[in-house]
Structure 1
Amino acid sequence: MIRVGVAGAAGRMGTTVCAAVDGADDMVLAGRADPSLGVTLADILGDVDVVVDFTIPSQATANAVACVEAGVHVVIGTSSFDLEPLRGLTGANVFFAPNFAIGGVLMMRFAAEASRIMAKAEIIEFHHDQKLDAPSATAQRTAEMMEGDVPIHAVRLPGLMAHQEVILGDVGQTLTIRHDSISRESFMPGVLLAVRKVGSLTESPVVGLEHLLFEP
């Protein structure tokens, strides 16, 4: 059994991760860290094999460093944090995904392929109005994977969850690739996959769920 701890366990994503881990046959929820629970990350590190971090950008880097120093692998879902201090750390593995939804990863991959052929592209991403970062990590990662200069437009409105369109244009035609996450449960298969795979990574940190889904 993989002993899993969740940092940010009382938040919306953290609560969903805890439920997903509870429902997995090969995992046990061994620790829940969150200020509102009165439990720190340090309180649970001795009891877990992997920490899933859905906190805030200002905490995620320090959390990951603490995990690695304790020999605990970490799966990061928090976006817009500083990844650079995690490069070169040894003792445990770090995995970060801008998007844990399988469909979202496929959207990014298809957009990257299409950009090699179509003349130009732009990205429009839509998220709920409580999302801290704009543009989203998914949109930034998509643009990095695509050919050429790809502008990003960020929309923040109540009623939305997580949605992204990549619109590509060429002579007399357009191509739209869109992914919609209707609920937070859409991210859970990817999170659980990362928890299962992070311990066997041959390099660290690794960025992007595509590295776990597709052969090199």
Structure 2
Amino acid sequence: MRVLVVEDEASLRDGIVDLLRGDGHDVVAVGDGIAGVEAGLRDPFDLVVLDLMLPRLDGMEVCRRLRAARPGTPILMLTARGSEDDKVRGLMEGADDYVTKPFSARELLARVRVLGRRAPGGESLDEVQLEGATIDLARMVVVRGEGRVALTPREVGIVRWLYRHQDRVVSRAELLEQVFGQRGDLQTRAVDMAIAVLRKKVEPDPQRPTVIISVKGAGYAWRLAR
């Protein structure tokens, strides 16, 4: 993949570049937010690795601008902050995943590889019809009337997986493994946060979801309660 790394800490930036190049990726690295936006708008990338705390322009604003200009490019956010509010805000601004510093090389490479794969494989599914809206998975947008809301690659993956398995409840652990590319039971809260953000885009009333249904103690289902 061609990867853009936006990180102001030189030693960490160099380490990420070496790690990604060692994994076979073509890497461009810059050290501040303005340079990140300029690089991301100038050339297409398969993935952006983006620090949250940046000089000149913070990572949230960089994420917002790159997502608006290139809605299909996955964004992996790096943050030293551990609070849930920061993670939710990052996902709301369009990040597909986040890694909290300090992180291991193994963890970073795993997240990069998953985002590089984007959505789960299988038969083509380009469009899902809802009452009053269309989820255009090929173009990664939700169309409701005259309005259009962009989806991230991870959100497309969640919709595809839930829709293809709408005959049953999908557990958080399954979504973690099949869409997020993470094993185990440790970060199920990440699934809940991603679903909450996705509901704001696909549900007529996110407070009373009718598309992505929560099944207490089990996980989520695609309109199972209908």
Using Cα Rg over 2.2 N^0.38 Å, for residues 95-142 alone for the comparison, can you identify which of 1, 2 gives the largest number? 2
1, 2: which one has helix-only ellipticity at 222 nm (-39500 (n - 2.57) for each DSSP H run of 4 or more, over all residues; to 500), as calculated, at -8500? 1
Structure (1, 2) behind the derived value 14 of relative contact order in percent (Cα under 8 Å, 6 or more apart): 2
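None of the figures in this text is laboratory data; all of them are computed from the coordinates on show. What you see is a predicted model; the values in this text were computed from it and never measured.
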